[in-house]
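For reference, the structures are reproduced in the following blocks.
Any read-out appearing in this document is the output of simple, stated calculations on the displayed coordinates, not a laboratory observation. Here the structure is a predicted model, which means the values were calculated and not measured. Cβ atoms are built from the backbone, for glycine too; each structure is taken alone.
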Structure 1
Amino acid sequence: MSAAPPDKPVYRFAPSPNGLLHLGHALSAILNHDMAREAGGHFLLRIEDIDLTRCTPEFEEAIYRDLSWLGLEWEKPVRRQSEHFGEYRAALDRLIGMGLVYPAFMTRGEVKAKVAAHEADGNIWPRDPDGSPLYPEDDRHRSETARKTLIERGVPHAFRLDMEKAVNLVGRSLSWTETGDGERGEIPADPSAWGDVVLSRSDAPSSYHLSVTVDDAAQGITHVVRGLDLFEATAVHRLLQELLGLPQPVYRHHRLIVGQDGKKLSKSESSTGLAALRDQGFLAGDIRRLVGL
């Protein structure tokens, strides 16, 4: 599944075409581009368009336009996730064959209600590093007969990783090499903190966790440079790499560009959008200064 070991460092910028790029994207793209150039390596662009309902060709074209305006050059062809659903399914099937995946039938509303009822009695429901409630154990313990019946009835379901089984199968502590703006060195990975993460949904053939792990291996990525908001998620990716026998990149999680409210920028922030800044007369060099480079 993984590419042959590269002879030079390989970096990537992997935006989703579900909105316009902003200053936070510019920081990440420029860092990857410049680090690859300084190392005499490769700079790749990946379009993460798994969400077919929100991603559009217009936003994808805007990504190319904005990156070109910044003076960045990337190698061709560009990898588009929507063209590799079969690879993600193969990885999912492998995990299913290992007995590490189960169908999950609870809707978001059902999960929310279960958590609310639990906490109404003064109990604390466990949450992942992003603050979202962990998925209930109901489906994990559902019998095979009950699962088969629900599937045959056409009940929509996701596929989730049985985290406890997966961690036990690996049988050792995991870590990753971090060179970023926060903690550095060998970072202990705790995938259990995320609970039974989604690997595939009825409305999407793969999750971010599964697809990014498969993609990085397929493209021979040696250095993953991305925002600190994904620091904790690296634990899940390290687990999937171990389970699927994939290589481990070096990670660098960089500082985030925040808005006036102190929150991470979103694609709805038109004032920090690259296209809007370009229309206002900003130059590529101005963008580098705005993001502190």
Structure 2
Amino acid sequence: MSADFELELLSSGWGLIEGPRVDEHDNFYFSDVPNGGVRRLRPDGEIEIVVPKRRGVGGMVLHADGGVVVSGRNIQHVTDAGSEVLFAPDVAGFNDMHTDSLGRVYVGSLRRNPFDESSPDEAGELYRINLDGSTDEVYGDVQLTNGIGFSPDGTRLYHSDSIPGRVWVSDVDGDVVSNRREFVAERKVPDGLAVDVDGGVWVALAEGGRVQRYTPDGEPDLAVPVPDQFVTSVCFGGADMRDLYIVTGGSTADALGAAGGGCIFRTRAPVAGVPTPLARVRPAS
């Protein structure tokens, strides 16, 4: 597979952007981790506030009942009518998340503050929030949880672990996730990820200035150069799911006319992405 990528700058001047998602109307959702809030970039370029002020939102999914499920100090479902806490264990916070085909939410916990070098070096977990609000610990020993995604047939779970520079892959059989192993080792710090319909895994490299696609066998394939070393996440959208959205955390080149800070880019991928299922989880009764 070969492709030339032309980046379109959609917005700039933000802090560290995370949690990118696109809805059925081509609205693009994103968070600003240090400055707070979740926003929606409409196709006409207008930006609306979806969740005000909330800081530390590293992951987000859209909910079938409307609104968004967001990470941070806990996991919340936020709608225009208010918010409900879905999960709030004794951890420092949560980062990235994804949904499976049933609408259950997989989310990684943080037991250390990644922005504080003096924070205790303690590994976190991957959790699953079930439809009835109950939760399961899928596995532990995740040093710095980041991007999560599933293969097109749902039988493989991918998970970025940024500190060791690994993307893990596990086998999925119903409720059972097993045989976690190395998918790729990446010294440029794997961050958010997205999966395409051919099973390719597109990984944002937080110290690599690019999005790197890996084949289902873990071999590096296409690379999308980005004029920002700090590439934080990636997602697919558009009517044909070939719009590739890339978000960053700062230091974008002036050549693109950016105002500095985190940016939102869009390009076209040669293969469609796997749609992210809507969340269907509800608070435990």
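Data overview
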read-out	value
Winner on FRET efficiency 1/(1 + (r/R0)^6) of positions 58 and 138 (r between Cβ atoms, R0 = 35 Å, to 0.05) once structures 1, 2 are ranked, highest first	2
Value 0.65, calculated as FRET efficiency 1/(1 + (r/R0)^6) of positions 202 and 242 (r between Cβ atoms, R0 = 30 Å, to 0.05), assigned to which of 1, 2	1
Structure responsible for 0.65, with FRET efficiency 1/(1 + (r/R0)^6) of positions 122 and 250 (r between Cβ atoms, R0 = 30 Å, to 0.05) calculated and labels 1, 2 on offer	2
Mean projected area of the Cα convex hull in nm² from the coordinates reads 13.7; which among 1, 2	2
Which entry (1, 2) yields the derived value 21.2 for mean count of other Cβ atoms within 10 Å over residues 146-153	2
Computed 0 for helix-only ellipticity at 222 nm (-39500 (n - 2.57) for each DSSP H run of 4 or more, over all residues; to 500) - originating structure among 1, 2	2
Top of 1, 2 by relative contact order in percent (Cα under 8 Å, 6 or more apart), largest first	1
Mean count of other Cβ atoms within 10 Å over residues 34-41 - highest-scoring structure of 1, 2	2
